[in-house]
Structure I
Amino acid sequence: MILSDKKILEAIETGDIVIEPFQKNCLGTNSYDVHLGKWLATYEDRELDAKKHNKIKYLEITEEGYVLQPGTLYLGVTEEYTETHHAVPFLEGKSSVGRLGIDIHATAGKGDVGFCNTWTLEISCVQPVRVYAGMPIGQLIYFAVEGDIENYYNRKPNAKYNARTDKPVESMMWKNF
């Protein structure tokens with residue numbers, strides 16, 4: 001079951017969902033709009049290795065925006081820090097963003113119960129497109145969870161993405177080997 005706007009507000013009031021900063025005008029019928037933060041990152045090397053730590057370089061989006069290029073994977077970040085303690089958050093791109101040829105995630109659209117952080121976006125585009133810090137980039141949809149939770153993400157000792165950040169985070173797949 002997807003949470004409605006009223007259920008999202010109730011969960012925010014109880015602390016089961018945290019969105020910082022929260023703007024009520026970003027609350028849709030059954031979702032919450034999130035915005036592109038001011039940091040992008042790209043990998044330093046063109047060839048990536050799943051068994052190694054692939055280093056990234058950060059790019060700050062200026063007031064003039066930043067032109068994304070096809071054939072490059074950009075890591076972006078949401079302005080919003082979120083916590084979800086009793087629902088499963090899903091991040092989807094906004095249709096207006098998709099209609100510009102921008103994908104905001106390759107595979108990581110679902111968060112875990114207990115995820116507490118900003119969202120790293122896996123951004124790609126089909127043609128050059130200028131993006132701006134603060135622009136609406138996606139929407140969070142919350143699914144109710146049935147049953148008790150044993151393994152909250154923020155309590156897992158091996159969770160790789162728990163450190164709070166305002167910048168995109170590169171793949172930590174290498175920690176699995």
Structure II
Amino acid sequence: MDGMKFCNQCGSQLEWRIPEGDNAHRHVCGECQHIHYLNPKVIVGCLPIWEGHKVLLCKRAIEPRYGAWTVPGGFMENGETVEQGTIRETVEEANATVELGGLHSVYSVPHIGQVFLFFLAELKNLDFYPGVESLEVRLFTEDEIPWEEVAFNSTRFALERFFGDLKNGGTDGTPHMGQFVRGL
């Protein structure tokens with residue numbers, strides 16, 4: 001349960017209960033009976049590729065994981081598509097121009113309610129530089145990536161699948177699916 005206390009429809013106090021016909025606890029308004037659903041956050045990002053084997057990574061200038069490396073990405077905004085969000089985040093973090101390809105990987109983190117969607121992207125030029133959320137942006141080959149400094153399991157998953165696909169001659173176009181499991 002998060003910190004919701006009042007209904008955004010009528011302002012009355014919320015109850016934490018299982019609504020009739022449902023199977024999970026929800027915030028329910030005691031007055032107007034409006035059900036307030038808590039849904040996962042969608043994070044979008046891309047692997048900007050240069051020369052077919054180099055990936056642009058961003059060194060984080062924000063928490064969590066300040067100073068660690070990740071692909072450009074972040075939370076989707078209302079009113080944008082996953083593609084628009086990915087391009088926006090790539091500009092915000094790396095000031096990079098990309099052409100999006102297909103969806104590369106999907107990574108779920110159920111215990112914190114997040115779903116990551118990573119696209120492959122062609123880096124259009126080398127005119128990139130750190131945005132306000134990045135300390136540094138840089139191209140890496142697989143051997144150059146500071147793997148011990150990769151910020152998130154989702155980033156590691158996407159990078160490992162990309163380089164694995166390169167070694168195996170490509171992908172069949174089906175996105176790679178992964179999930180963070182606590183305790184592993």
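Read the figures in this text as sums done on the coordinates, not as results from a lab. Computed from a predicted structure; not experimentally measured. Cβ atoms are built from the backbone, for glycine too; each structure is taken alone.
A few points about this structure:
- Structure responsible for 13.0, 38, with Rg and Dmax of the Cα atoms in Å, for residues 80-143 alone calculated and labels I, II on offer: II
- Structure from which 16.3, 48 was derived, Rg and Dmax of the Cα atoms in Å, options I, II: I
- For P(r) over Cα pairs in 5 Å bins from 0, in percent, for residues 16-103 alone computed as 3, 10, 17, 21, 17, 16, 11, 4, 1, the structure of I, II it came from: I
- For the structures shown (I, II), distance in nm of label points 7 Å out along Cα→Cβ at positions 96 and 136 is largest in II.
- When distance in nm of label points 7 Å out along Cα→Cβ at positions 32 and 128 is computed for each of I, II, the one that comes out at 4.5 is II.
- Computing relative contact order in percent (Cα under 8 Å, 6 or more apart) across structures I, II gives 30 for structure I.
- Origin of the value -5000, where helix-only ellipticity at 222 nm (-39500 (n - 2.57) for each DSSP H run of 4 or more, over all residues; to 500) was derived from one of I, II: II
- Among I, II, structure where FRET efficiency 1/(1 + (r/R0)^6) of positions 48 and 64 (r between Cβ atoms, R0 = 25 Å, to 0.05) as derived comes to 0.70: II
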